[in-house]
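Once you scroll down, you'll see the structures, which are given as structure tokens.
What follows is calculated from the coordinates using simple rules that are stated; it is not laboratory data. Everything numeric here is computed off the predicted structure, so don't read it as measured data. Cβ atoms are built from the backbone, for glycine too; each structure is taken alone.
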Structure I
Amino acid sequence: MDVLERWFRIAERGSSVKTELIAGLTTFLTAAYIIFVHPAMLANAGMDLGALTTVTCLTAALATVLVAVFGNAPLMMAPGMGLNAFFTYSLVLGQGVAWQTALGVVFLSGAVFLLLSATGIRHQIVRAIPPSLQTAAAVGIGLFIAFIGLQNLGLVVKHPATLVQLGAFSGRTALGLTALLLMLVLEIRRVRGALLIGIAFATVSGMLFGLVAWPTQIVALPPSPAPVLMKLDLFAALSISLWSSIFSFMFIDLFDSLGTLVAVCRDAKMVDEKGHIPLLSRLLAVDALATMGGALLGTSTTTTFIESGSGVSAGGRTGLTAVATAALFLLSLFFAPLIAIVPAFATAPALIMVGLFMARHISFIPFQQLEEGAPAFLTIMMIPLSYCISTGLAFGFISYVVIQIFSGRFRQCNPVLVMIAALSLISLGL
């Protein structure tokens, strides 16, 4: 106990070992859905599902331990939602980029993130992007993820005339919708692990109704990560045509992590007398390193999870919470046979819920001020409708600067934002 106290300063932060361990379990239960949802999403890019399951658990565990060691913070890191959608549907399936090259793009985005953090340019980018566009990016990505969930559920399907239409109801759709309702009710009642419970419910129900095969075993050695391990193609990722994607990955990760870190660290009382977070730069650097390490292991961008807030709410105040969460992710490696049978209609409701969580920030966008609201609206609409996050961001940056020019407010535009808009024009081929 003395060792834990010296390393994590548990008593100093008003916590106890028991509280920290319970907080770690709470964080894990809240975020464990990523073990099922993330591999299923990246498997659509042609990657091996079993290997992705192993890599997801390993990345989450290793990145979260880094947070504990270098930040002593009750935070969890894992492959991020939204970023994995960009990887699969925008970059690989949308642009036809090989997944090996896409992993190289992720690695380079992490390297750029780390470089910007070390040089201080990160702060200039944060100040340059209007809050309305930052929020719009999160909302648009949320709609994109929810749209993918509705497709996986079979509720939205293709139509040659209207592009999309309501799909035919089936037993799988009915179970998925029931699981979605269960997740909503549990979230309303503030039950920990609502998404995980919903996934388990849909999977078990599917087995009972003969829609899902029963597992032949429960515990086994983890699948080999070899099919994706160290498969990134850095040389191909250096192509000029992919520079905008590198920036998009970095931009999304930056604001996602920054917003999460500020919110959770303040709740955890990790602020000084001026309200600043002393370890913020170090935690962002860990985020960048985790992204680079994740790409080497074979997964998309790693980021800080907002679900860390559940552990903080349970009393977590130190890195011991993160260590407990990481240990549970490592333990999950040995339950791969159970994870492998989880069907798409069980993970689809979780995608819809994640989309809901991200989209609810739309109330912070001042739509009544058209110079702010119009670019935000374009960003929100173009991300899901173009099926490309970077395209939606580009429309937002460009429209914001153009509106400022024709409104006589060009001098108010941050030069960094003008440069970003110019690069966006080039990326769109305009």
Structure II
Amino acid sequence: MEKIFKLKEHGTTVKQEVIAGITTFLTMAYIIFVNPSILSLTGMDKGALITVTCLASAIGTGITAFWVNAPLAMAPGMGLNAFFTFTLVLGNGATWQEALGVVFISGIIFLGLTFSGLREKIIEAIPEALRLAVGAGIGLFIAFIGMQSMGLIVTNPATVVALGKFNTSVVLGLVGFAIMGFLEMRKVKGGILIGIVITTILGVVFGEVSLPKEIISSPPSIAPIALKLDIIGAIKPIFLGSIFSFMFVDLFDSLGTIMACAHEAEMIDEKGKIKNVSKILEADAMATVIGSLLGTSTTTTFVESASGIAVGGRTGLTALTTAILFVVALFFSPIIGIVPPFATAPALMLVGVYMFKNLLDIDFHNIEVAIPCFLIIIMMPLTYSISIGIAFGFISYILVCLFKGKPQEIKPIMWAIGFFSIVELMFK
């Protein structure tokens, strides 16, 4: 362990790292329930998705452990799985095989940008306010999806949406949300996971959920979805904007997580730069490519890694511990499979709350900033599309710069991004 992870150099021990890894797993294990719940709406096999979610998380986190030696965990990203399902497949009419092809292509491009050094130029070209707005918009969109999944919000021919009836599943979902909120306020590790488990148990008590015939079994086969991606079908003009959106969201989602965790994990060098940031992003891109081959949406660095770092995680041994626990979870698929939508929906709502906090760092008093940021945030839930929200925001940013007579503020790469955004809207 010392030779591989250099524990003494990082001022940590095996015990400290293992505890940190367990903590990280508990805080992000909800993805095992939520990711299959979202992606299965595309027609993908839910059992296979449970296995793939665990495998993609274990592999991505394992790459981080050995390639980067950092206490960061990876899994299919929230928001990105919603984009995959509700925008690309249900919205644009792509097959889930084509959608996996889009994820694969975006991962390859992301990997190429990382190795070429163009990544930094893209980061510099997009104003920080727009990046923050994307996170807040995705948070609002995810919360909206959660409310619909629970049945709290329903369709209405007169008003488009309306409040649903307070039946048993809706009430249990709201109780679950209250439990998760209470546990998170009390800073209980794994609050979201505990909330999902309690809500599912309540579902069993009230007859809304059937108990599994067994607790432990062999993992469901990944054959129904593994290596089923359609790369050729994904190379269509209509998907150009989606490829960019996947890459963009993954890039800034990962960077935001890395920046949030770097100081606490002592990953900052003498010059104030994040150590091995390129390697972390390379691992992120590799995990995305592997995940698409297995059969899941974009794999990204999880901000829940901060929970393990907070209790002392400093090296890849923390990540390795988390990866091993994802492998162990593979054998509990019967329990995972019975978790109902009204138990995972509150998790989506709470994750949305956390992502929506990005609003605090946006200067809405400045109308030049407010217009594009507002359009990004409001258009995502209203159009049921993350990529459309991003497109409206970036196009409006370019127009704002032109209207105020400062085209020089628009960097060359931003012009290219604006062009792809227009293409995205044209093919809707």
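Some points to look at:
- Highest-scoring label, criterion being distance in nm of label points 7 Å out along Cα→Cβ at positions 182 and 198, among I, II: I
- Origin of the derived value 2.2 (distance in nm of label points 7 Å out along Cα→Cβ at positions 70 and 118; candidates I, II): II
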